[in-house]
Structure I
Amino acid sequence: MSTTNTKNIITSREFRKVMGLFATGVTVLAVEIEGEIYGMTANALTSVSLEPLLILVCVQKEAHMATYLQQSRQFSINILDENREDLSNYFAGMWPDPTPPDFAFESWTCGPRLVGATGALACRVEQFVEGGDHWIVIASVVDLYQVKMPANPLLYYRGQYRKLSDNSNTQA
């Protein structure tokens, strides 16, 4: 049996299209440096470990947030609900208006927490790992926040924001 070693060339556009089939939640990373708060939309986020509590988030090396995280070494991850597309767009640098949407941060364990977030994680950077054109930021989770009645999450799927459908008529 003869096999030919042919290398399939995958473009970044094709890769993004297929990865877009994996629905993700949408968050805002926030860090405070010398009294200034900086935020960035992120959906490349996952839990890593329960003992110790670790998460990872991926940040493009050229993004300002990468520098801020290296300086501060602590940050918050703020989980957006389905009604906050505006904040996702704003912190992704895609907000079309000169006036930002309505939002506020409040002081918290490892820096600013986004008021109105459905949940939040206070994190301390453990390490930066090279990941191509991104940093894989591994962080310990030192505090948690959750609203009493969490709203549905803001989802991102196939390049668009999505909402959970109402399955209240479905039996478990």
Structure II
Amino acid sequence: MAAVVFLKGVNVGGYRTFRPSELAKQLKRYDVVNIGAAGTLVVRKRIARARLHAELTRRLPFEAEIMICSGDDILRLVASAPFEGIRADRNIIHFVSVLGKRPTSLASLPLDFPTDGVWGVRVMGQQNQFIYGLYRREMKAIGKLARLEKIFGATVTTRSWSTIVAIARVLQPRNK
């Protein structure tokens, strides 16, 4: 089974910078594919999560929070089409936040931040270790997304829906 790695807080604002494409090359024996610059990797060869985590920790030039999920879980999320019929545009972004562990609490969904007035983040649902929703493209969005950690009691890292779809494309069986 393929695995998907999400690194939290790398290559953001000149902080904890590195080249994920170089990391993917170092891990080529596991058939690793880099997706973008945010620290998202698809590991297509079978490897135990603990071993993968150790390999990543050893090769990263800094400490990072590493979240690993099953490729099958990503494919199920994409197949469920959580954003079907919901338009995104330049100002409204579809997002998926990945939980670092099983949540310690469950939130009543949907959930808006702020709870009154115009929402900046709208959490629509949860599937396994994924929380999904919409956010407005504004400076306060990152702070509002960070609130998910307190609400769910687990570390989260967020990617756009287009990144999740790109991961799913890489996970599809290759034509021979």
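Before moving on, here are some points about what is shown:
- When distance in nm of label points 7 Å out along Cα→Cβ at positions 14 and 134 is calculated for each of the structures I, II, the largest result comes from II.
- Each of the structures I, II was assessed by mean projected area of the Cα convex hull in nm², for residues 110-157 alone; the largest value belongs to I.
- Structure from which 14.1 was derived, Kirkwood radius over Cα pairs in Å, for residues 78-149 alone, options I, II: I
- Structure from which 65, 48, 43 was derived, Cα extents along the principal axes in Å, options I, II: I
- Given -8500 for helix-only ellipticity at 222 nm (-39500 (n - 2.57) for each DSSP H run of 4 or more, over all residues; to 500), calculated: source structure among I, II: II
Here, each number is a calculation from the coordinates, and none is a lab measurement. Fair warning: this is a prediction, and the values are worked out from it, not measured in the lab. Cβ atoms are built from the backbone, for glycine too; each structure is taken alone.
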